[in-house]
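**Q** Input: structures, listed below.
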Structure P
Amino acid sequence: MISGEQQRLVIEKLYRSTDSITSTKKFNEKYADSIGPVGKFSMKMTDFARKMKETDFSSIRVERAMREVTGRSVDLEML
């Protein structure tokens, strides 16, 4: 599982920001209609990874950010 807080921290890293709340708001404004909102509730790591795969962020950046925040690796290309 990845918590809402961890999701916000991943998004903060992807936006190269220091504010996870603002970054998550920006992210959800852009992507919530297509993938659903993130950063609010815990979800399975694979579910979060699948959502992130649908964004404009590169798989490598997403994988790196998720590993830094959670300490676990996810291969987006295998999902």
Structure Q
Amino acid sequence: MLTNPAFKPFRSKPVTRYAYQIAEDDTITQISESSFYISLHDEVVGFKAYEQPVAGDYIVWLKADDIYHCSRDVFHERNLVED
């Protein structure tokens, strides 16, 4: 329970995220400890991941230099997803 009065509540802004859900037949290549590549529509897209990306997870694009992996569970928890 937060008891320190220095912390004040702030509501988040609604955000629209652009994301790709990893498919079973996608090929993901690890190039360093936390850097990966995936081929999407004849374009190779690099992204960061701190756990192994698997089918069903998402690759989230915020901007050209901020593309990252998000597990399916976390993505569904934080976003409205129509199955």
Structure R
Amino acid sequence: MSVERFLSEEDARFGPVKAKTEAHWRTHNKKYVRLLESNGELERRLNETAAHEIFILNQAEEKGLAPDQARELAYDCLLLPED
């Protein structure tokens, strides 16, 4: 497990970000979710995506972006092309 992922999973935002990612994917990317589920990869990909979003949030905050700007950048990470 990478240090980035380990630290991100300890972040209080990790659970809500992961849940939001899963809800978005299940609503807008049903085929992708079914593919990941059939391969046993859904949980890993959700964890990776949530960790990456937390990393983006932290980087944006360090650069002085407003919280809403940071969220907008991080949110782009979870958006996949729709089915």
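**Q** Name the one structure among P, Q, R that Rg and Dmax of the Cα atoms in Å of 15.8, 53 was derived from.
**A** It must be structure Q, since only it matches.
**Q** Another question, if that's okay. Once relative contact order in percent (Cα under 8 Å, 6 or more apart) is calculated for every structure in P, Q, R, which label goes with the largest value?
**A** By relative contact order in percent (Cα under 8 Å, 6 or more apart), the leading structure of P, Q, R is R.
**Q** Using distance in nm of label points 7 Å out along Cα→Cβ at positions 12 and 60, single out the structure from P, Q, R with the greatest value. Show your work: numbers first, answer last.
**A** Working: P: 2.5; Q: 0.7; R: 1.9.
Largest calculated value belongs to P.
**Q** For which of the structures P, Q, R does the calculation of helix-only ellipticity at 222 nm (-39500 (n - 2.57) for each DSSP H run of 4 or more, over all residues; to 500) return -25000? All intermediate terms of the calculation are to be shown ahead of the outcome.
**A** On the way: P: -19000; Q: -2000; R: -25000.
Considering all the candidates, the number was obtained from R.
All of the numbers you see were taken from the coordinates with simple rules; none came from a lab. As the structure is a prediction and not an experimental result, all values here were calculated from the model. Cβ atoms are built from the backbone, for glycine too; each structure is taken alone.
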